[in-house]
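Read-outs: derived from the displayed coordinates by stated rules, not from any lab. Every value quoted in this text rests on a predicted model; they were computed, and no experiment measured them. Cβ atoms are built from the backbone, for glycine too; each structure is taken alone.
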Structure I
Amino acid sequence: MLSGNNLVSKGESEFPGIDLDSELNKSGNVVVTDDIVLLQINSFSCYTTTKDIIVASDDLEFKARNKKYKGKELKSFFSTDSGTIHEVFGRGKIILRPEQKVTVFNVDEDNHLFVKEKIIYAYCGDLKWENGRLPNPAEGNDLQLVQFRGSGEAVVVTGEKLYSISLNDESISIPTDSFVGWLGDLLPRYILDKNKREIVMLRGDGRVFFVPGEGNG
C-alpha cells in the first residue's frame, strides 16, 4: 500500500493518463489531443466557442464578439459552425471536447494565416484578426474568411486529416468543401469551374491546406 509520502514524491511523468501540464509546457497556450482542446488563459488574448466546454476555471469571464473588418467592429456576431466566438478574460484553463477532429495552426510573424470562417474553433496568443470574404461568382453566399497575423495558435475544425501543398508562383484550384485555408503570399479567387462547381483558386507563393472532402463543391 502506498503512503501519502510515496504519492507526493512521484514525478509528473509517472502519473497515469495524459499529463496536460507537461503538454502545455511543450506547446504554449493550446493543447490539442484526439479527445480534447485545452486552452490556457494568461496575459495573451484568447477566443473560443463555448458549447463544448467541459472544464473551466471559475474566475474566467466570457464575452461574445462581433465580426471585425479593417479594424472596425461590425454589427453581426462572429459565429461559426461550432457556435459564437467569445473572448475570454482572466487567468485559468478551459477544456473543450469537440464533436469533430480539430487541427491547430501555429502562426508566426513571417506568414499570415487565412482560413474559412465557419471552421474556426479557438485562437490564442499575440494575434491580430479580422473577417473578410471572397465574393461568390454565382448567386450563392460569399466565402467568409478570417485572417490571423502575429504570433499564436489557431484551432480549426477539419473533421478529417489535414493535407497541405506548397505553391511556388503557380496556381491551384480546390472545391470549397475541401478548402481549409492558406499561409503566405497567395492571391485567392472564388470561381465556378466548367462543371459549375464552386472553386477556390489560389496563385502565388505559399502553402495551401485542404481535406479530401467529397469533391462536389
Structure II
Amino acid sequence: MPSIAHSTAVSTTQILQPQTRERAMSLFKEGRNIEALPLLEAWAKTHSSDQVVIEAWAWCRFRSADNLSEASERKKARAQARTIALKAWDLGARSQLLQLMLTTPEDGGNDTKFSDHRDIDALMQAAEADFNRGDLEKARAGYLHVLSIDPDNYDATLFIGDVCFRIKDTDCANEWFARAVTIAPNREMAYRYWGDVLDDAGKSREAREKFIEAFIAEPYHSLAGAGLQN
C-alpha cells in the first residue's frame, strides 16, 4: 500500500509558491491532516529551516498512521514522524504535540488501543480516522456512538471536546473537558486540553490553573507539565 505521504503529487512550481505554505498550514490548523500532509512535506523538503512547517509535517505524518490499513505501515508512519519531529526539536520547537511524538519508540511502537472491548475500540479507531481527515462531524458522531454504549468512556468524551475546540466552540469544549475530568480526575490530558482552550480564548490565568491541575493529576507524566512550560 503506498504511503499517504506520497499519495498526492506536488509540482515544483507549487513548492516555490508562498501560497503553498499558507494552504498547507491552513489545512493543518483545520485538522485536515491527510490533505495537509503532502503540501507540508513538499515545502519542508525545500525549506529545511522552517521549524513551524516541519513540526506540522511531523504531526500530520504521525496522525496519518490512523488512516493506514496495515499495522506495519502504521508503525512505519509513526517512526517517520518521530524522525521528522527530531528535526523540528533541533530547530528549537518545544510544543506539546512535538513532545508527544518524541515519546513514541524509535521503531514506531504499537497501535493505540482505546478499549479491551473490540467493538468500542473499532468505533474509536474509525472516529479517529475521520478526525484526521477533517470530517469532524462524522468523528463526533463516532465518539457519541461510543458514549451511547459506554457513557463513561474517557477518550470519547475528551475527543468530543477536541472536536468542539477545532470548530472554535469554546463553551462546548469546556463542557466536554469538564465531563472528562469528572470521569477521570487523576488523568492529566483533559486538564491540559482544557488549558489549551482557555489559553486560545485569551484566558491565560484560567489556562494556567488547568495546566497546574494537569501536573497535580499526573506529576510524573511526560506531558503533564508541557502546558506550563509552553
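Upon calculation of Cα extents along the principal axes in Å, for residues 77-124 alone from the atomic coordinates, which of the structures I, II produces 42, 20, 13? The read-out comes from structure II.
Match the computed value 4.0 of distance in nm of label points 7 Å out along Cα→Cβ at positions 69 and 93 to one of the structures I, II, and report its label. This value belongs to structure I. Taking Kirkwood radius over Cα pairs in Å as the quantity of interest, name the structure among I, II where it is greatest. Sorting by Kirkwood radius over Cα pairs in Å in descending order puts I first. Structures I, II were shown, and distance in nm of label points 7 Å out along Cα→Cβ at positions 45 and 109 at 1.8 was computed from I.
Assuming -21500 is helix-only ellipticity at 222 nm (-39500 (n - 2.57) for each DSSP H run of 4 or more, over all residues; to 500) as calculated from a single structure, say which of I, II it is. The correct label is II. If relative contact order in percent (Cα under 8 Å, 6 or more apart) comes out at 13 when worked out from the coordinates, which of I, II was used? Computing relative contact order in percent (Cα under 8 Å, 6 or more apart) on every structure in I, II gives 13 only for II.
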